[in-house]
Structure I
């Protein structure tokens, strides 16, 4: 789904310390990813017992290893479901359905699913979670702001040229911190049970608009160049990107980024009682961190 593309779930090097008692745990699948680590940080800061669900976790969690699910679910009362690599991949909905069933059997009482807007495959996963027999909350999201700073779009931004098959389609980019805040509320407050929240930012931007915002924020000249999907796929193949990833990205850019999500929603305000974070505020915060400033070239060593 567009909210977490293949690289959107790449584990972060940062993993918050988390308590792991024998009961009443909150499991965060994708717990070192972009939304997962933010959720875990918030829960741990509140003193809530939290289990980081990742391949490197203890116990380890892997969506493709059902044999390990029971151990990861032991003592868990609520779980955040962030499927890797994306709910659009074949078999994702059935895997989520199997996990939801295993979670209910293990005694999990609440499931919070990170889903995608305008995606039939994601809708199948939503239905599986809603019919699993636990309390449920669904978070439908669009493209993350953080794709530009914590994911595969970072390198092109640093290079000063972002080329994508996105045309002039407008998207309501949503901030991962807003998603994390809503997820924490859903995991810890009963008032969100049975709610489906569509989460967007406060305004629509094209990718060209977003790149222009980033350039202004960090004082750099960054170009956006539209490509055809075939040109983009050819470029990815030349870079050695696996065929399965190219196929998924092509699907997202053709079937999802077609204008179907070019509308704003009030999901963040309904869930949190406040406005969502604007892309401009996100861009200025990242610019101030220095994350979009290219590293200076390393001079060649001199042997004189």
Structure II
């Protein structure tokens, strides 16, 4: 199995909304995104699937070494070997990948976030920096405005994930909803695991507060997109991701407490409708 095939296998196995957008890219860009996403998936799994915190830290240390070798030498891991080629070809800044590793490491050092500012740093590292790397592979010029758009979109996607993954994060002992927001809404951490008639109104206030934040990030990202169609087409894959995730917010807003019952997703038909509408707007209208 070649390195590129291994990257593709990891992407397909993840079944992420992120990876299906790769099919709209030219081959080299698609291959670059496959390698980058495989790297992100492996680093994330180091933390989420480790048998102990010590093993997880060893894994983060291993990937820091691989990252150094991607920029300064020859990495050992097959995915890192593939990604190294694209990082060099597309001139991707090292600092963004270092931040991604630092963000994953935050999951080892803390189980909750006192303030939204604390959470904002986490979202920047694990989501916005993924977007900042990706724009190089998409062929989007890394101007200040484009970078700010990538940062906003990354936070919008991550905030949506936080809201729909509250239940599964609790099982892993993690709470990403800021503690000061919970206190302001009269919600205790134990209320997230066991909803009562006394806690229901506070939980609704809390969820609506965080959903409004996610919407604001989506709005910021949309405002930052270029107006001319030729430049906008470079953003096709990020736009598709944004529209899919923003659509996930709709059922949350109609029935917020549903996030404690199931993980909210879109059907294949809904995703295809978003794809068709977006492609029509960018290429035929």
Structure III
């Protein structure tokens, strides 16, 4: 059975996300370890780390994950920005390691008009530099598929394949498959044939063994729009059947699946319980 979870708030302390995950009946959780719109943050206090680790152990959550800052751009052609990004990314890794997390999800970055090949080369060099400086870290970096908006890398599976092939040590890397992003980037998911074709293409280009975690989001916009707008599961352009197939796909039986769907609907109803309920219902309905 997949491990269902959500990206949850750490307002009031990192341990609060674990408490919220337990209340929702989650098997896993994703957090920001600091503000996603800030370059820097105060070091994690020992008491904060201890309280978070104790809460996770008590809850029995698996494959704990963080997402790094949205400011980080390892592909930037602007060297000061790239250096700042490398420093911030290293700090994100060290924070994730201190908290005992399994994964750190990161966007590959944007080449900002300098060309995909040059952007990918800069990402590879940055990852190699960080790995050399932190060779013993156990947390695994997951390169996230993107909607391909603007000059963002990750909208084609080939981008991620090139990064994985380019680094010196790929053992600490993997891939996060975001359903909205992949669909918005142009890969079909709606029908049985669509679903099979997209995962066959992922396997051909990257390899399913590299896929470690899912972000589950429906898409407000149509396939190929290259617009990153998340919708509640089954309420967007992807529709419910793709998610029904996904949660029952035996290839992903033990994969963490994290909601990044809107937290409230137009009436102010909390949507994490609704979306998690849909996932569980689809699993039970399809497997009898």
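When FRET efficiency 1/(1 + (r/R0)^6) of positions 101 and 197 (r between Cβ atoms, R0 = 30 Å, to 0.05) is computed for each of I, II, III, which one produces 0.10?
This value belongs to structure II.
For which of the structures I, II, III does the calculation of helix-only ellipticity at 222 nm (-39500 (n - 2.57) for each DSSP H run of 4 or more, over all residues; to 500) return -22500?
II
One of I, II, III was used to compute distance in nm of label points 7 Å out along Cα→Cβ at positions 37 and 237, and the answer was 0.8. Which one was it?
Of the structures listed, the value fits II.
Consider the structures I, II, III: one of them gives 10.2, 30 for Rg and Dmax of the Cα atoms in Å, for residues 141-180 alone as calculated from the coordinates. Say which.
III
Given a value of 26.1 for mean count of other Cβ atoms within 10 Å over residues 29-36, point me to the structure among I, II, III it was derived from. Don't skip to the answer; put the middle values down first.
Numbers: I: 26.1; II: 23.6; III: 21.1.
Answer by label: I.
Read the figures in this text as sums done on the coordinates, not as results from a lab. Only a predicted model underlies this, so the values are computations on that prediction, with no experimental measurement involved. Cβ atoms are built from the backbone, for glycine too; each structure is taken alone.
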